[in-house]
Structure 1
Amino acid sequence: MSFQAYLDNIQAKTGKSVAEFKAMAAERGFTEGGTLRKGVKAGAILDWLKTEFDLGRGHGMAIVTVLKGEERG
């Protein structure tokens with residue numbers, strides 16, 4: 001599955017776009033200046049995504065990758 005397919009599946013499942021996930025992550029203090037804030041661990045983001053959106057590890061890590069500014073695809 002391509003990286004973009006992961007993002008498309010996340011949006012289909014949650015109804016939230018990548019931009020919306022970026023905004024929510026910033027509101028929660030996970031990011032600063034458009035990238036992952038220093039000291040924030042992927043596990044904290046994965047816990048949030050699992051709890052609020054029932055996203056598994058693979059899809060959660062795609063969001064973490066986006067938050068790190070490492071989008072590919």
Structure 2
Amino acid sequence: MADLSKTSRDKLPAKEFAEPDKRAYPIEDKPHAANAKARASQAVKAGRMSKAEESRIDKKADAVLKKKK
């Protein structure tokens with residue numbers, strides 16, 4: 001997965017995040033989308049996130065993962 005510098009992350013539009021309000025879980029490309037899914041799963045197992053939140057992140061990440069690029 002390519003590094004995402006703070007400057008690059010700050011330039012991303014909110015729609016490029018699985019949680020746009022928090023600007024959390026960037027999903028601008030397939031590697032980042034896969035990572036967002038993995039991190040959300042870890043957060044659920046650790047009790048820091050609900051299953052509903054994980055489902056929303058997974059849905060947005062899956063949309064990126066299904067793109068042809």
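Suppose helix-only ellipticity at 222 nm (-39500 (n - 2.57) for each DSSP H run of 4 or more, over all residues; to 500) works out to -19000; of 1, 2, which structure was it derived from? The value was obtained from structure 1. When Cα Rg over 2.2 N^0.38 Å is computed across structures 1, 2, the figure 1.06 traces back to 2.
When mean count of other Cβ atoms within 10 Å over residues 7-14 is computed for each of 1, 2, the one that comes out at 10.5 is 2. Between structures 1, 2, the greatest calculated value of relative contact order in percent (Cα under 8 Å, 6 or more apart) is seen in 1.
Since every read-out is calculated from the coordinates, none of them should be taken as a lab result. Owing to the predicted nature of the structure, the values given are computational and were not obtained by experimental measurement. Cβ atoms are built from the backbone, for glycine too; each structure is taken alone.
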